[in-house]
Structure 1
Amino acid sequence: MQVSWLGLQPYEAVWEVQLTAASEVANGGEETLLAVEHYPVFTLGRGTQPEHLGQGREQLLAAGASVFDVDRGGSVTFHGPGQLVVYPIVRLAQHFPVPGHPSHGDVVAYVRALEGAIIDYVATLGVSAGRRAGYTGVWVGTSKLAAIGVKLSSGVTMHGLALNVHTDLSWFSRVVPCGIPDAGVVSLEDMGLTLTPRACYAALCESIDASISRKIAVK
């Protein structure tokens, strides 16, 4: 897959890049992984409830973050500097077909493959992470290291994953991250690693490409 490092960007600008890339892939273009850091932003997925927003949308804006309602699954999450976000734009059915339904793709298998890719990548850094029963994402104990939220449109995936590298985790205290009241949040920095998203993106994207291309799902 083509990999593009976009650097530090506003969320809305990269959303437009996603839309363009998804249209190209739907029309037979090259699949791509968009890697980026965002300026502080809270994105509200379809599962967001008012109680997940702490003191409300206005207090998030007052703190200096943008707030966007988005069309992925899941609840509220935060993206900001020090967090590596990757948006895979791929034809899902090509990689995770559903028998008897050639135009469909298996979203659950895809999400599990993304989790596996992150778990494999952080293992190379000496970090032991895994899944948590009943939830998506990658976890260290009961603290989330990476969040995942996806959407499928015209057979093409959008949105993706966010890995906390050296993120300012205090932003998450303003909301109920992913709508899970008993979940903590953790970063690679908390694991004793001194890294940047730019230093991580190539290896993580290679792991994602391998996991999707080889149809690696739950181990």
Structure 2
Amino acid sequence: MVPLFYHADLEVAKAVVSACYHGGARLLEFTNRGDFAHEVFGELSKFCLKELPGMMLGVGSVTDAGTASLYLQLGANFVVTPVLREDIALVCNRRKVLWSPGCGSLTEIARAEELGCEVVKLFPGGVYGPGFVKDIKGPCPWTNIMPTGGVNPDFDSLKKWFDAGVYCVGMGSKLMLKKEDGSFDLVGIEALTREALGIIRTVRGR
């Protein structure tokens, strides 16, 4: 499971990443969605290296090669995009950094794999659903799919996706619980992360 979120405040970002980490997550996608997001990411990357051993911080919502290059310089361990962009593939492949492009057809998936993609992002996952994954895995059992959007941290949702054959799942707002005042519920995020990972282990039989 790859938790994903964005916040402009570094201290809030540190707290949320820490909550996911203590809940068992070892991957997190920080989405590139606001002004100066790269500055927050750079400091967050240093924080993870120092305080959260084993946490792999990546970046999402990247739409051009220049932005991908910037985040690689700031320590991004992986790059996730909402669309298939060949210029991003070249940048990441040069550094041997995993990149996961958003794809919505078998043609896009095939092209992404030709460009060296190991894990394809199915986006928006809620539009396609587990049935799409199952149909793709039939003729292309080697394809690794990560749906983002339309995934809930409960048994029924996770079982449907993993039974369909997904490699992993991305999860944003459904995982990032908030209190009534709009602040992040750090205790709730940690507990829900732990619970979701436990469900995934169960449905995968591990």
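Every read-out reported here was derived from the displayed coordinates using simple, explicitly stated rules and does not represent laboratory data. Keep in mind it's a predicted model, so treat the numbers as computed, not measured. Cβ atoms are built from the backbone, for glycine too; each structure is taken alone.
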Assuming 1.1 is distance in nm of label points 7 Å out along Cα→Cβ at positions 86 and 118 as calculated from a single structure, say which of 1, 2 it is.
-> 1
Supply the structure label, taken from 1, 2, corresponding to distance in nm of label points 7 Å out along Cα→Cβ at positions 22 and 110 with the calculated value 1.0.
-> 1
Relative contact order in percent (Cα under 8 Å, 6 or more apart) - highest-scoring structure of 1, 2 | 1
Kindly point out which one of 1, 2 the value 44 was derived from, the read-out being percent of Cα pairs over 18 Å apart, for residues 62-157 alone.
-> 2
From which structure (1, 2) was helix-only ellipticity at 222 nm (-39500 (n - 2.57) for each DSSP H run of 4 or more, over all residues; to 500) calculated, if the value obtained is -8500?
-> 1
